[in-house]
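Enquirer: Structures incoming, each one as structure tokens.
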Structure 1
Amino acid sequence: MAKIQARQVRRAFSIRNAKGIKENLTVLEHFSLDINEGEFLSLLGPSGCGKSTFLNILAGLDKFDAGEILVDGEPLQERSFNRGIVFQSYALLPWRTVIKNLEIGLEIRGIGKKERRRIARHYIELVGLAAFENQYPHQLSGGMRQRVAIARVLAYQPDLLLMDEPFAALDAQTRENLQIELLRIWETDKKTILFVTHSIDEAILMSDRVAFMCSRPGRITEIIDIDLPRPRTEDIRNSVEFALIRKNLWGMLQAEAAQIQSYGAYL
């Protein structure tokens, strides 16, 4: 069953070019995609192809100019508690402790103090930060702060989790550890996840499917099923199957890059 149905979505922005003349920049055109209930789907493509633009539209942070987007069969609403978003930046409130940061969404929803605390503690334990619930963000490492950001979104229990390169700013070891941690959490309740990434390896490791986007104006050109067993661990990166999928996706990115260069030379 499709959780999200996007049909012929278009998004353009009015910008000024190098000469100061106003023109339209079309970021998304003929963008169509279905995301299934409980699916982990990654968007992959060259920089500037509109991955984050589509995610921001789903999050209610941007609008689209044409087309249709349905969530659970209903038109996309600008505001909804059923969607949660995690950015590259942690976006934690520095004056609130870990547990108080987790309680923000629950407060907005009007949940009582005792129940808020119980839910927040559950998700703090889920991300392995039970010993740090009374610490402030500046007292945590980057990886720990990103765990708090993920836990905060999970705490108010959205149906759809939108993640925009959440591990991009982390060092390689922390990034790989959090990839496995997120997969473990996802296996627990199978939230629907749309995951934006520039990393081929990350997309393969985590996803049920990878939707590949062409360069601007962005649209889905191919969807690759990641037919690898779950639950997944670091060891799967060493498998022949992983390498073959990676080779295919790398070739697609290289072909797209060559086309962009060719187009630029032509201009």
Structure 2
Amino acid sequence: MPTFVYSGLAHAAFPGTGHPDALVHVPAAFDAQRFGLLIYLHGFDNCIENAAAPPPGIHDPPHPTADLITQLEDSGKSVLLFLPETKYHEQSRDPGALGQEGGLLRLLTEVLGKLGQDWPAAADLGPSAMPRMHRVMLCSHSGAYRAAIRMAQHGGIAIDELCLLDSLYKDVEEYQALLVQRVAQQKAGAALRFVNLYRAGGTAAHSVAQGELLRALLSQHDLPEDSLCFDDHESEPSDEELAHPWVIKRVPTAHSDFGRTYIGRLLRTSRL
């Protein structure tokens, strides 16, 4: 099924770089009348085309790839894959315009408009298709944590499932504030999911503290303790664990392999 790569976008994170600004893939199982959205943010020193591609990727020498298109197709779900570029092959956490109020909504609206023009089968996938986008998952790998929290807070699109893939390096207080808000929303009946998969090292201490915070918040709101899967013992998560509304789990996976290892499983256990 088709993959589109767009450059020169007015609402890109960093307009005018000369590099691709966004990638969108439409899977074989796509139903324009009801679909989900998977947003993936790659980490440092990578790019959207490489993250979406199967190994060994598009570069020589190879850079780590998340093999996103294969995993989405294998899931069999009606989910549009959307990769906004932040910094092309740089070690930067700067989200650019995607960190601004409504920045994600503006970029997605522009991309959907172009998709509706460029692919006849998606003629009704312009901005008017937004109400048919029933659920959104945002995944952040590694250094994309700042773009992820700003997009979840201010992007203009409700994020139903937020997944950190060895990504909680900094901005801990912003994530704490977001969890306080999201637990209160769950108490009010919202069907949300938050996943933080991490490994020993730079993200571990922050992640353990986050798990303790979530445990306390759930107790404070009289929400069931078993809605949280919090485990600092290193092991691969089961699908049953990943399906919890709240997941804080230490895993043995190499840092560069998080996207390729877990996106398919997160799709399989999501409500997308």
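We did not get these values from a lab; they are worked out from the coordinates using the rules stated. Since the model is a prediction, treat every value here as computed from it, not as a measurement.
Enquirer: Out of 1, 2, which one gives 4, 17, 25, 23, 16, 9, 5, 1, 0 for P(r) over Cα pairs in 5 Å bins from 0, in percent, for residues 16-71 alone as computed from the coordinates? Intermediate values should be presented prior to the final figure.
Expert: Numbers: 1: 4, 14, 22, 25, 18, 9, 5, 3, 1, 0; 2: 4, 17, 25, 23, 16, 9, 5, 1, 0.
It must be structure 2, since only it matches.
Enquirer: Then there is this: Please state which of the structures 1, 2 yields -11500 when helix-only ellipticity at 222 nm (-39500 (n - 2.57) for each DSSP H run of 4 or more, over all residues; to 500) is computed from it.
Expert: 1
Enquirer: Still on this structure, I have one more. Given that semi-axes √(5λ) of the Cα gyration tensor in Å, derived from a single structure, equals 32, 23, 18, which label among 1, 2 identifies that structure?
Expert: Clearly, the read-out refers to 1.
Enquirer: Still on this structure: Suppose you compute relative contact order in percent (Cα under 8 Å, 6 or more apart) for every structure in 1, 2: which one lands on 25?
Expert: 1
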